[in-house]
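What follows is a set of structures for review.
The numbers here are math on the coordinates, done by the rules we state, and not lab data. Quick caveat: nothing in here was measured; it's all calculated off a predicted structure. Cβ atoms are built from the backbone, for glycine too; each structure is taken alone.
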Structure I
Amino acid sequence: MPLDEMITRIVAAKREQWANAPAALTNPERTRPAPAGRFSAALRRADIAVIAEVKPRSPLKGELWPVEKAVDLAQIYTANGASGISVLANNPFFGGSPELVAEVTGVVPTPVLYKEFVVDAREIELAYAVGADGVLIVVRTVDDRELRELIAAAQSVGIDPLVETFDETEIKRAVDAGATVIGINNRDLNTFTVDTDRARRLRELIPATAVAVAESGMKERSDIERVAADGFDAALIGETLLRSEDPGAKLQTLIGVPSQRP
């Protein structure tokens, strides 16, 4: 099944979920205090920041990391230099949950990204309530009105929307909607293949005032150095770390920290 078709199925399930959900949360209680813009600020502090991902499974790749050890993994990432931690909040397809995000935000000081296919502003409130510092919004899953509303909703509660794009048109939509953190995914949605030059080609379309994030296909330190040279502020790394025998050591290698292990 093409990835684009799978995304369509996931988004349809999300829309059905929220169509049957209760009314918006009332004054959601934050699980931890955090200043507005904490996630984006963390991505600007390094020459090239790494957002390390906690993803129990993938509908394409199967099991990736035991969910019962997900919090341990987040702590490993924090101890080894991650600037941000992406935690899957989707259960049916990725094995995560909002509760898992809350568990991670409860134990690590590192800014956390609530990673979901967000299509309803009520989920922005949920991301805020479980302590997230950022929330993923995928441009192709929403129309222009929804995109503007979701970005504004996230910004209104002080969490940063990471707006994910795949092509020139989507970057323009993100910019026009007011996105200030924009990701470019290198993955082809029909073939599953990764074109690591995609982000480089499209980087100039992201305003210099926005935080630029490269996503997918980065496996070695040389890949991180390349996206840094292309003007990106951060790289989101998932499967490379999740399939590593030692995610902490691999993360250190990616961010350019010499390993202290014998």
Structure II
Amino acid sequence: MKAYVYYESKDVEKNKLFIDDLMAEAKKIDIDLQLLVDMEQPEKDAAFILFRGRDFELAAAFEKAGFRVFNNSEVNRIAGNKLSTFELSVMLGIPTIETHKLYTAKQIDTYPVIVKTAHGYGGKEVYLCHDAEKVTRIHQKYENELLVVQPYIEANATDIRVFVLGDEIIGAVKRIGIDSFKSNYTLGGTVEKYKVSPKIELIVKKIVETLDSDYIGIDFLLRPNGEVLLNEIEDPVGARSLYVTHEFSVAEKLMGYVQKKIIDL
């Protein structure tokens, strides 16, 4: 069985270990998994494309060409846009962080706030602003980007990432930032294994059933009083923190899941 894993070329090197792991696990189950980058086109007889990019329109084009894409383009579209994620959470009645499109600093009444690009990821392009002057500078810096603004919510630079494969939670981690309000592990934060609560499990179930997702990460802010708020949905979601805290191969689980889905088609 021939198949592809898609990445943008700029992301290949930093994800090489995971790509190699995916290919090795695929080979064990007789899947010839090949790397597809940028605008390369898959051969028509490929069984599926494991899409690890952030261009939902490209994912949709692969779907239109008849390929089974993991995750589907709609998951990629919603996860890749913080406004769309907020709209989903409101629709589902999930506790979340109030998020609005940023038009001008004049719309902000209370500081501090968090300003982000709507399509940023990995803790990049996220700014803590204490006044209108900084908001205006960021707005000018990203004048061609969609920006969102959120109230700053104290969470001791701590969040929870839940990894979900199909409808199964395969692991969760608590991430704690170092010298920053950001908790991202790739930015130098610490990470530890975390046991999710029944409340988080219920929220996760709502999200994955609505999105019909395959493999995603769901991030929650963890407040000092124990309250959790949906922050972001990650697609593609990295696996570094999961490998560090859990004793299994993420690639093995993912390829096994994909194989079963393809067989069931």
Structure III
Amino acid sequence: MIVKDEFLSKLRRYFGLNLYEVKIWTALLSRGVSTAGELSDIANVPRSRSYDILESLEKKGFVVMKIGKPIKYIAVSPKEIVERVKKNVRIESDERIKRLEDLKGTDVVEELNSLHTQGVEIIEPSDLSGSLKGRHNLYNHMELVIKSAEETVTIMTTTEGLLRKIEGLKPVFEQLKKRGVKIRISAPLNKDAIPAVKDLGSVAELRHTDSKARIIVVDRKEILFMINDDKDVHPTYDVGIWVNTPFFANALEDLFELAWKEMKPAKTVLKL
């Protein structure tokens, strides 16, 4: 039996198996029922390891041991395997979430917070800066920075960026609105942006601009800006810079304030 290495790699990634396990499993799928020795020969896996591997696969629900001599193994339907793996992932995920939830309010978290607070207090504000690569990481940090806002959040983004922010940040905007934080968003607004404007209109003030920028200013202290046009870069290679700089953030906010006065409200531009 010849199975391409690329296919085996996919199976390892999707099902969480090691190399020997996917080799034995695919060999058994090709036979339906087989002995450990036969599978070892077919899969090119050392015989000394085949029984341990089959025992592991049995515990994971991939195979069933057939009663009798010699001992044989039966392959479970791949469709059933997918459902079993999904179920196990959910259970494991729920357990991990519960453990993390149980950490809240414990001495462990309090000690970690204490260490972090002490660390922040002894460094200069300008040292609180960093680069972020990948849109997933960017949005995680974006959420962190925005959630800490106490007074203002100013966002300059693209049309596509506006649509992404509905999906990823609307719950955060709603929380900020309840706390009285002023949220302003400027972006090139066209018919594609209508759903975003309708969805975010209750939590933020939106205006149209022809300028293309991807910048966030929070409380006139922190800035997060992306250095690429999101149309020209793959999400994996998107790069952003985060800086805690009250001096520059203030200047940028003042410049935005001047531009904001010239921008037309979203409802006027889109005739909503």
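Work out the source of 2.2 here, i.e. which of I, II, III gives that when distance in nm of label points 7 Å out along Cα→Cβ at positions 20 and 132 is computed. So the calculation was done on I. For which of I, II, III does Rg/Rh (Cα atoms, Kirkwood Rh), calculated from the coordinates, equal 0.97? It was calculated from structure II.
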